[in-house]
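In the part that follows, the structures are each spelled out as structure tokens.
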Structure P
Amino acid sequence: MIEWLDAVWSRTHLVQIVEGGEDGGPLSGRAVLAELRSAPSIDAGRTLTTTGCFTDDICRCHGGPTIVLLDAAGQVLTSASLHGHGSVSWQRSRFRTDLVVADPTALHLFLAEHGVPDQLASFLAPLADLLNLHEGQPQFRPAGKTAKRYLAERGVPEVLHAQLVTITGQQAGELSDDQVDDIRQRLAAATSPPTDRAVLLLSWLGRLTIPAEALWGEGVLVRQLLADLSLPDITTAASDIRTAHVAMGVVNLALHAGDDGMLAMAVGPTLRQLFSPAPADDIVG
């Protein structure tokens, strides 16, 4: 299969990333998410999607998006669907094996920086594993005396403790606009520089357990507070404070707000530090 991949890539003059996976219908009718036209970008795409370890098995989902290789005449040479974090399936019906790429982090950041959406979201599970953020019981932070420990562990700004200790994490995600605005004003009064607030909020968001608290509980409140900040302030915070919790906060935010190439560029160095490529002994291609 390596020889076959080498042959088709050697004839490739254009790479398109299109919507959908194995069930997406004819390739020619799909929306184009990104194109690689320059020789350096095509070479990078080739390395990132053909270097790794074959599984001799396939993911059971349809995957997506799809990478399409075209020749000088614009004819399709072959295609591959992406499956989750770092898995690529070249001509699935023919070869019936997925490739776990050697450097998933580099692959997804590369795609994000070229405009392919939803790439940062693929880091949710790896970061949850790294930070041990998988939920137990209770799913949501309790209220009362016990809440104080949770708020401290999550790095919640102290100025908000008195207000949040009276409600559960689930209730924090259900606050009215007026209540959220009051919390926003308290936080701004205590921490006026917007970049500093972004750091606090991203780190807080990145410490919430997956999935309930982070997605539907306290995470709702934190994302509402982040919505008051500009994208440059958030990207500055993400690039300046290179911690796993801030990175998780960025991924959570991107999952709900739609990821952006600027966010990927800002958090990319942190993700590269956290997730190293596979050892050379485990790599083919």
Structure Q
Amino acid sequence: MASPSAYDKLSPRSTNLDLIKQYNSGLAVWVAFFTFVFLIYYKFSDGDFSFLMTYAALTRTFGFALLLVRMFIKQHAKGVSRKTLEMYVLVFFPRLVSILRHEGYLPYDKSGDFIYHAAEMLSMALAAACLFYMHTRFERSYQRDYDTFGSVGLPSHLGTLYMIVPCVVLAVLLHPTLNNDFISDTTWTLSMYMETCAIIPQLYMFQRSAANKGVVEVLVSHSVFALGFARVLDMIFWLYSYHELSDAAGSKSVGMLVLATQFIHIAIMGDFFYYYLISIKTGKAMQLPISASMV
């Protein structure tokens, strides 16, 4: 048996090798995902620019699939925000209410006929599954003491109301009319607004969690990055298409607002993106500055 001193010398090296293997595996999964998206594009797309919307939907599905797989691999839910999962379930539900009833907000691309719907439904199912297992199988490992966004003035478990209520009010007052249907137009807009802030509890939890001392677990970081990357793809599409969104009076301001919410989302995740890319470049665990504020 190795002496304690020898073990102490080898242990950090072994840990670093494990981290390198995890990141290499994560990158391999990304390569597999990009290959899958290329095949979807080749088989089910007619090359329209709006395929970016389908690409974004597939990326969200990928992100939640990674998170669910991670829970079962690690057999715990440490470092995962239940509030963010709740928000994303609420993001997908109104979006599906809209896109399953009308076609105004679907990609013009052929992939919008089926693939886009399937990806959004699967994303909701995966997010709901993650949430279900956090309430059941992995309940004991949930770090509720760190998942405290919005706990000022409200019970902690109701903290997401600080995001939900303003989004509902804003969606009712300011929404485009591509479907010429109040419910469909409002629910689609609500999903866009809520997605902007859905990730905030997770980012807040990263900063609050003293247990991992600023280190974000590999698969969790890949999952969160996937959700952010999906928003980047959406933003690119709407950057060239926001002028198609107008309210009942014909004003294009609502289109600019939808686009602005996506820029805000990317800005919110700016620090996370930076440190994620640093971790990919160095092959080391993702380190977040303890004192930095990401929200």
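Laboratory data are not the source of any read-out in this text; all were calculated from the coordinates shown. Predicted model, so just to flag it, every value in this text is computed and none were measured. Cβ atoms are built from the backbone, for glycine too; each structure is taken alone.
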Which structure, out of P, Q, was Cα extents along the principal axes in Å calculated from, if the result is 64, 35, 35?
-> P
Identity of the structure behind 14.5 (criterion: mean count of other Cβ atoms within 10 Å over residues 184-191, calculated), options P, Q = P
When helix-only ellipticity at 222 nm (-39500 (n - 2.57) for each DSSP H run of 4 or more, over all residues; to 500) is calculated, the result is -23000; to which of the structures P, Q does this value belong?
-> Q
Relative contact order in percent (Cα under 8 Å, 6 or more apart) was computed and gave 19; which structure, P, Q, did it come from?
-> P
